[in-house]
1. Hey, distance in nm of label points 7 Å out along Cα→Cβ at positions 161 and 201 derived from one of P, Q, R reads 1.9; which structure?
2. Thinking of P, Q, R, which structure, once FRET efficiency 1/(1 + (r/R0)^6) of positions 145 and 297 (r between Cβ atoms, R0 = 30 Å, to 0.05) is computed, gives back 0.45?
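What follows draws every value from the coordinates through simple rules; no lab data is involved. Note that this is a predicted model, so its numbers are computed, not measured. Cβ atoms are built from the backbone, for glycine too; each structure is taken alone.
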Structure P
Amino acid sequence: MTEANQENKQKPLTIEEEIRERLKGVLVPGANRSLNGLNLIRDISVSDGNAGVTLASAALNSGAQNWIEAKIKETCANLAQLKSVEVHFTDSKPSELNDISHVIAVMSGKGGVGKSLMASLIGLSLARQGHEVGILDADITGPSIPRIFGINARPGGSATGILPVLTRAGIEIMSINLLLPNEDDAVIWRGPLISRTITQFWEEVLWGKLDYLIVDLPPGTADASLTVMQTLPVTGVIIVFTPQNLVEMIVKKAVNMAKQMSKPVLGVVENMSYINVPDTGKRMEPFGSSKGEEMAKVAGAPLLAQFPIDPELARLCDQGEIERYDSEGLSAFADAFLQAMSAGVR
């Protein structure tokens, strides 16, 4: 170790740095993420032993603000050389605070291919690798993300913003089903209202700092998908399909939409590719032979994964416990995705 490294290692933290370290343990009520994770810390200043902490007020009601102020003072109470801590809140909007590195749209040309499942699995696999992840359920008329993760809590927030709901694994979720009186209530809306809701989920939800925001699109290439492509800074698209004869036409539609919107296709995923027959070890292809490599060529992008029909995965999704699922294929999915990101996004 060099002398410079030894000096840096032994150098004590300043009072401001100590305060920042301690604020990492202050979780926002209703969100269970830290002030830093939600990007609410605007400024920390120290003068003559008196500290001032300025926080954004977005999505925080008065009760949450009072609790946070008291918690910060309690957390910093025994800091040496610190006489007092004053906490101030400044007006802000979630859209001014959100710091999202990559927005990934998961789409399919038709329904019933397991698109929402794949969006959930890529989010889960990235979270397990230590990334901060959120999932925006843009399938307004057919939302299933909350059920897959076993979430029924209503989002918190205030007139200035909405707080997403956190899963057990720490994935932020926002879905229209979390706002409905009953999860099976039908959302009978026309396109403009659906598009407005998706825009609100992007602009008025306090996502904070995220490495990846996964957007679960509805099937097809209509209003909702167009809104996401035009409104959100989509980094890239993942296309999901099943091995059926119609697949080439359907995949081409999704690829053409992405290209017309100047969004790169990061890869394709074949779902329900096969089933492993118990006890025999044989592999059956109930929907026909795999078209994974063929569709990868059509999309001009890598085949990220081929998922089987897995009764255990289906059971966990029905029970809202997808976060208990694990397989070699799931780990490989995340690795392939990150490789595609590295190769396809500059």
Structure Q
Amino acid sequence: MRLPPGKIPIDILKEVVFKNLGAERKEVVVGPTAGIDGAVLEVGSKSLVVSMDPITGAIDRIGWSAVNVNANDIATFGVEPAFLFSCIMLPENADKKTVEVICSQMDTAARELGIAIVGGHCESTPGLTNPIVVGCVMGLTDKGNYVTAGGAKAGDKIILTKSAGIEGTAILASDRELQLTKIMDNSVLNNAKKFYNQISVVKDALTAYRTGGVHAMHDPTEGGVVGGIHEMADASNLGVKVFEDRIVVEPETAKICRFFEVDPLQLIGSGALLIAAETGKAREIVENLMREHIYAKTIGEFGGNVNKRLLVRKDESVQDLPRPLSDHLWFALRKQ
């Protein structure tokens, strides 16, 4: 079986990756699980939350993205990100300037979030055409004081912050600028590039968690909003019903997706946050997010039937919620 670009399909994760996990350790209380983007280790009276992600599809702000995307995964546990390790792999023709650009981006992003960069590795890698940055972020909390993406319950409301396809919009506006100048004027294109400034969900997640009533959180990265919803449902063993007309797609995202003939709901979505909240707290969570100038809206709810995952389209027709085979960013990047 030839693998698609991006994340390994869930069946291969279960059949291969999750069956080769080394020794068992009593400190591991949350290990590798489909839909959960991090591990939890118990260390004395503390829980250490750890997550790792590579940045492979972005070039223009790769260092900045590596910090924020990994910090997001820690924040979805309701935990403040604190420490970062990085592995920077560069093409053979890279120079000192490339290293400076990536490292300065990482420094700026880490300072904004209060994260210490504590170690890692940097090399020139034969065969690479673009840089790759792998980040590993950690956060500490009191023992047991966290949620996971697998904690959603039947009847929970699904809240989405911001909009669909945020990171994909920023990547395509930056890395495919010449193509997009055919359909977008400079002001609109520049607005789309600025979507990078929305990629952090640390404030979103901590605001929601501290409000109370949050059972699970997840940031939709590869596979976009619908991929993220599936991952939460997989981890929680639930079904879902989602309303398309409640999911915000910004005009810049819509225009770029039309040009590349991709679905904004399946476009890499770092910057948005999915929250599973008990019905009685959902409104308060939305209000507190809006008070922090973070747009949020209830877009659906989780159900008890794991085989029933539905998308109600804008025309009120109902279909199965699409499960992305590959993030639509890769389809767009293939088009010249």
Structure R
Amino acid sequence: MRFLFVMDPYASMLPDKDTSFAFMRAAIAHGHQVLHCRPEQLYCEGQHVGVLARPLAVSNSAPHFDAGEPRRERLSALEAVFIRKDPPFDSSYLYTTQLLDLAKSQSLIINDPAAIRDANEKLYALGFSEFMPPTLVSSDERQLIEFVSQVGGRAVIKPLDGAGGSGVAVLGADDVNLKPLVGLLTNEGRRLAMVQEFQPAVVQGDKRVLLLDGQVLGTIRRVPRGGDIRANIHVGGRVEATDLSAEEQAMVEAVGARLRKVGLWFVGLDVINGKLIEINVTSPTGIQELGRLTNSVPEDRVIAWVEQRVSAMRAS
């Protein structure tokens, strides 16, 4: 089979960390061909979506990448397309999903482009608010500041379009920086921001739960560095083995069943002390860390699932 990865420049991948690299490595090990393109290399001629893509081989040993010459392909001739572009979800990302929408009846696209479009990684979790800590989304500075006091005087503020912990800050009701931070994140009341009740358990880390087709692929704990509440691997959080509690498992099953229905096949849930914090649908990470901690190759399971799904599509 031939798999296209729509993402950032391939040379920006970290071979020992990036989930996209692990997917490519596993696909090649299964005998498939990997193609790479940046979002701007997609195009549409009539209703036919095409791409200017390079064949790409990856290796654990340096040099890690071997790219061929770019060539034009129709997506209808490819078996699967992985959308692995990192946020932010800007106008370019929007156009990418709209183009790929035209091809999803012909190729398996992971994740469904319309579902990615609908699922802002902060706001989409509000559809499961029964599992979340108290949360407010607003651009009203006074309302946000009052909310901090309402949840006990400590909260976390985050931009709606951030990723990797960018822009996340702790708010304190008595902190002299409270108003400036709220003003900064809301652009002085002109931009929505999310504020959540602070979860003290974050100092012990959060859980990244990787889901495949609504089922748990695996779970890791990300522990923040001292002096930081952000556990993201991108900003230096260390990774530990962990499991889900019975309550967390029930929550994940409920969330996963709904994600599966809309075509959000590969997803990362962020959970702190049993509370759902975010739903990551664009380019979830953590699969290499999961593999090392469990002495397994979880990316193989993803590629095997893609093979089965493609075969079922081709047979229907």
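1. On the way: P: 1.9; Q: 0.8; R: 3.3.
Working through the options, I get structure P.
2. Traced to structure P.
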